[in-house]
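Take a look at the structures below.
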Structure I
Amino acid sequence: MIGFTYDQIVAKIKEEKGLTDEEIFLKVKEKLDKLSDLISKEGAAHIVATELGVNLYNNLSKERQYQIKELTPMMRNIIVAAKVLKLYDVRAFTRNDKENKVASMLVGDETGRVRIVVWDEELIKLIENNTIKEDSTILVKGAYVRENNGFKEVHLGSGSSIEINPENVKIESVNIAQTESFSRTERKFIKDLNMNDVVEVYGTVVNFFEPRFYTACKECNKKVNENNECPEHGKVETKLIPILNFILDDGTDNIRVVLFRDSVNELLSIDDVSVLKDNAEKFREVKDKFMLETLDVRGRVVKNEMFDRLELNAFSAKVADPKEVAKFLEK
């Protein structure tokens, strides 16, 4: 699921390090023997590549369109097409002695329903002046997804846009089932994961990447622009929000795990993860601590269209309890 076969990893190592197939095979076999076959052959090859300093990944992203059932908290820069089912009253509120407004609507597509929350004044006017009506088809761009009391919400800020009744967008029907929520987790092997599963998995860390950061509003954790302006709160004090990636392998397959915000702090037991930014020595200490560690990870399985692979957007990650792992493996 990580998007690389054993042969692809070997080819990358050969290309960058000039090793022969036999030399690489012996290094991989050494890892498999050391770990008593608790990881897959691909996972062992990942460890070898990491130890040799071979980078298999590029951090790429692009804007793309999702159906409502595919949405996951902390997604950013998404496109959603939906039909407006209900418009709610625009609400006024005061923050920092400034009058603000927020609007919301319930929308749906063939896969489900979701609440859209609108913070941008120009987009709110589309609701106030009745440009957006119930039964309108809308194409939302530049949105982000948040979780609220177990339900997902699509939020629109200053960088978002709404197209009304676009010619090339058709919503044939709307699934009027319950608004999209997040189910209880189910324990699974990585090989059995499917897109949109909400799961708990155990696995060994076979690759661990340096955290990335984005600059966010201290009040709401939303990404700010280059002028430190929050779409919800205007000019604000900022902080760095971490995003951590690692590869988890349970012997049946492996998968990239993406961990966000406070969950990163909790896993690493570091109050301010930004101390790792541009500090190679400190990061190396953290990486050495977690490489080959067995973790208990809970999250939602999503599809990375860029690399055509499944990934796990984690809600939480912690060092696994050996007794719980043993119970699961005995089933």
Structure II
Amino acid sequence: MEESERHLRPQLFIPKNEEERGVAYWHVDGRYLHQHQDNLFGVPDTVGASGRGQVSQTSRESRELTNLGQRLSHMDELGVDIQMLYPSFFVHIMTNKDDIDLATCRSYNRWLAEIWKQSENRLRWAVVPPLLTMDKALEELHFGKENGACGVYMRTTERDRLLTDPYFYPIYEEASKLDMPITVHDGEGNLAMRDLFSRGSGLFKFKMTMAACFHDLLDQRLPDKFPDLRWGFMESSASWVPWVINDLDNRLAKTGGHVSPDIMKENRLYVECLTRDDLPYVLKFSGEDNLVLGSDYGHADTSAEIDAIRKLQQDSVIPSHVVDKILSDNPQALYGI
């Protein structure tokens, strides 16, 4: 952070009795955010995380990007040419204060810009706009575009607004001009919702809100307002796509309408799938050109598949040409790379 903003820096707390388990807390604006070590310092490669017996299968240096050579070498081993980086810290809203929001977003964006410069253009990233100060948010989009960002990070809700709110139209207009997609990541963008669902499972606050966001964009025809803008829906699987499109079709049927078989392609919507999704069924609704694949590299949650590429290539029940689209053609189209 800049010297004038250092007093706004998030503080990290690691309780002594939790140190071995890798539990830590971010403290921002009077709030504490629980972090497992897989999101912060990394889980030991042979230890499961979150009680699910999953492992991160990545080293701490690679996860935290403190050793870029190691990260790039691991990408080579995994058959990955380019990785798209999304933040863990910003998955959870921490403040409604514009000065803290601006300082943390700007600091993150400058860090990722330096990572990109040292990565031989292989580590691309999504710029995080400080949405409480729109003029600064637009400046950050330009900074990101000039420094390797190829997406604009947003959550399914942003404070007290849905993504269909006209407040965000300047972001969408500028992203269109810069040829940058809006990449909607699962997360908690509303403090009240975060407090309400903090003790529940992640199904509603992550998966259901993503499905609802996708539905709202189509229901309110937001893509029509920004005909050159692409949209990505990341890290929530694609299993909900048939349900949402069926629901839209049922609603349109009441007024004599119907959903186009190419609704996602026509509206430039891309959804990140998992190899565990029922892909033959999902593809009937998404089409071949609008699914991408993610690994959630470095994490050990329900979206983590470190060997996702191998699984899709070797174990998939979908045609090889569709696999190639999901792994290469579609992400290139989404991110404009």
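Readers should treat all values here as calculations from the given coordinates under stated rules, not as data from a laboratory. If you're wondering where the values come from, they're calculated on a predicted model, not measured in any experiment. Cβ atoms are built from the backbone, for glycine too; each structure is taken alone.
Observations on the structure shown:
- Parent structure of the calculated result 1.00, given that FRET efficiency 1/(1 + (r/R0)^6) of positions 75 and 243 (r between Cβ atoms, R0 = 41 Å, to 0.05) is the read-out and I, II the choices: I
- Value 11.7, 32, calculated as Rg and Dmax of the Cα atoms in Å, for residues 107-154 alone, assigned to which of I, II: I
- For -6500 (helix-only ellipticity at 222 nm (-39500 (n - 2.57) for each DSSP H run of 4 or more, over all residues; to 500), calculated) the corresponding structure among I, II: I
- For -1.44 (log10 I(q)/I(0) by the Debye sum over Cα atoms at q = 0.15 Å⁻¹, calculated) the corresponding structure among I, II: II
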